[in-house]
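> Okay, got some structures for you below.
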Structure 1
């Protein structure tokens, strides 16, 4: 797994030229990339959500498309349209921005549910269907979506089906005092994002994705993954627990986290590290529990404390 670890290190170092002091967050983006999943970045305005996504996109040797979601955006603005070409007297397909390898969906919760649903097929099946014709999307295919949880006016909450398509949900968070000072120095004379170059060829990304699937998971760790997800369906505070898709995603992200650490095997700590980012946005709490101010993250922390961790021997 050294090749995957080395690739992750190059990308991390490149993105860190723009985003200061957020290596753990960058690692989660890399996990999504290497696990062939998608990422939702949710945080308050101004912390670097879009900059993080753009820096990652520029670091990869992939085609990049940006979709600025607004209430008047139509599904065809995302997927593309068939139009009549008068010169050739025939219909031609004009692909939309979804036909890229790295897609930045900025403020995805500003689009109407109808437009949000246009992303479902692309994110799950990696295909787009227009007028009955299904077309494959290029590989690798990664959606980096951002949303602002504070400003609710003019937004449409993502439905459960849409949230479930995201492998991980993360936040960027505020920098420390020292990190903020370092940011001022870096941006003093120029925007480092403007000079960022690709450091990860497509061939290396595809190889890393294959290596992640080969990471070994012992039987006891595999059962631990299944037990954690199952516990979310049995907990009294949770009205709707995580789906079998979440079990698969937790398993896959644990492999990805191990791979970027340079290991060819998963340890329980890998599972515990990625579990909050995989499971929290998939849990629907009981209304009374929400009224008492308890969060899905707090409930999941309880589950992680109660489910026995497998030990060697």
Structure 2
């Protein structure tokens, strides 16, 4: 990894000091919200704020070897969807957790650390997000962030160090962070659902009866530069039907990066039924206008041999 050299210059009587700092970058893998035991409830729609927990590493539909967070110490926060308002109410030192072998192993003992649960799927710890204030978003949408401690831009002993769009979101840089949206007690949720289909009839279009491919991934970048990995899977109990599911995306333009991967060489891509001009791996944009609520946009990806 490249390094940036910081040089401190002194007046006469001082030596020149040289320090190095590794340029930050977003961690690999994904974060997602869940309940205490790691099972999803209503595809990220929660009955209370207390019921929401943070999980990291392989998300729903991803194998243990996929989407693991980098091993490191992390800090997390809860904000409104825009990131402008910090909703977490405790000091950042209380919101730390460790990742080892791609999964959360513990919270950092500080005397104010968060409650944990146990993930029944991957043997990881889950971390309760409370305490945090109610979102000002009319749809009940929240955003959770996670960044490596070494990339955190604030003192751990304060709650908030302010907001500067795109640069410092209460100590978090969007480009260095993983984010995920969730809803509490919201009845209308807009969604982005990416489906991968094996074109069994050879007409280049996702017809009813196609063979859908699970376990494939898409990189979601939200409206303020945060990102996360989502995997396609099937779970009828939470109404996820062979989809890489993004719950409660905020109004504005979202980007999906779709690449070829084992099990799928990308052919044509359809956004809300409209075929993109060229086939193959690419980034596509999905836009939610403020005037539209409760909309589900499907992104369908053809897998060719």
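What follows is calculated from the coordinates using simple rules that are stated; it is not laboratory data. What you are looking at is a predicted structure, and each value in this text was computed from that prediction instead of being measured. Cβ atoms are built from the backbone, for glycine too; each structure is taken alone.
> For relative contact order in percent (Cα under 8 Å, 6 or more apart), the calculated result is 16, so let me know which of 1, 2 that is. Display every interim value, and only then the final one.
On the way: 1: 23; 2: 16.
The structure behind it is 2.
> Sticking with this one: If Rg and Dmax of the Cα atoms in Å comes out at 20.3, 79 when worked out from the coordinates, which of 1, 2 was used? Show your work: numbers first, answer last.
Details: 1: 20.2, 73; 2: 20.3, 79.
Source structure: 2.
> Have a look at 1, 2 and say which one yields 0 for helix-only ellipticity at 222 nm (-39500 (n - 2.57) for each DSSP H run of 4 or more, over all residues; to 500), as calculated.
Numbers: 1: -13500; 2: 0.
Computed on structure 2.
> Taking distance in nm of label points 7 Å out along Cα→Cβ at positions 62 and 142 for each of 1, 2, which is largest? Write down the numbers at each step before the final one.
Values: 1: 0.5; 2: 2.1.
Largest calculated value belongs to 2.
> OK, next. Name the one structure among 1, 2 that mean count of other Cβ atoms within 10 Å over residues 30-37 of 24.9 was derived from. Numbers along the way, then the final one.
On the way: 1: 24.9; 2: 21.9.
Matching structure: 1.
> Something else: Thinking only about FRET efficiency 1/(1 + (r/R0)^6) of positions 46 and 254 (r between Cβ atoms, R0 = 30 Å, to 0.05), which of 1, 2 has the largest value? Could the numbers behind the result be given before it?
Values: 1: 0.40; 2: 0.90.
Largest calculated value belongs to 2.
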